[in-house]
Structure P
């Protein structure tokens, strides 16, 4: 893995990396998503493919990926955006989509 010019770790493999843009306070959906990540960690182990990015501390990355809402999940393969999910509704469909992208692509 290597860091790009913005400090985002990029894998040199064909695996998918996920950037989780979140607000540390005042975001119920961000807290719910965090609990879902805890479930995934329990199920799969380390979530090294997921990078949490605080939108208040990373304006350059938010501008680069046009982040307007939190949470926003950006999925990358070889540094290219392949999927974007804005918000988290805690439904089985959304959870399955995230899990499939991170672990089964």
Structure Q
């Protein structure tokens, strides 16, 4: 987990496209042996983590690193929306990084 909002049980993961098997970077069977097995295990682990967290009542958000690089604002809005659905106070969601209200 890259970011955990424990009070609201929102888990945020930012997955690297190679290590977590993004279709543009990894195709099963392309690399025989170590890398193919490693990435398959990573994908399986990610699915197990998602299921375990969801079973414990967590909202799990996963983003590709390239999505964060290309549109961090949209990713941030998705996280804020999940926090709002989980009951985070709007005053926290509307504050700047220093805690001051945003305009």
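Observations
- Taking distance in nm of label points 7 Å out along Cα→Cβ at positions 26 and 42 as the criterion, the highest value among P, Q goes to P.
- Per Rg/Rh (Cα atoms, Kirkwood Rh), the highest-valued of structures P, Q: Q
- Comparing distance in nm of label points 7 Å out along Cα→Cβ at positions 50 and 66 across structures P, Q, the highest figure comes from P.
- helix-only ellipticity at 222 nm (-39500 (n - 2.57) for each DSSP H run of 4 or more, over all residues; to 500) from the coordinates reads -10500; which among P, Q: P
- Structures P, Q, by relative contact order in percent (Cα under 8 Å, 6 or more apart): label with the highest value: P
- Looking at FRET efficiency 1/(1 + (r/R0)^6) of positions 18 and 82 (r between Cβ atoms, R0 = 25 Å, to 0.05) over structures P, Q, structure P comes out largest.
Computed from the coordinates by the stated procedures, all read-outs in this text should not be read as laboratory data. Quantities reported herein were computed from a predicted structural model and do not represent experimental measurements. Cβ atoms are built from the backbone, for glycine too; each structure is taken alone.
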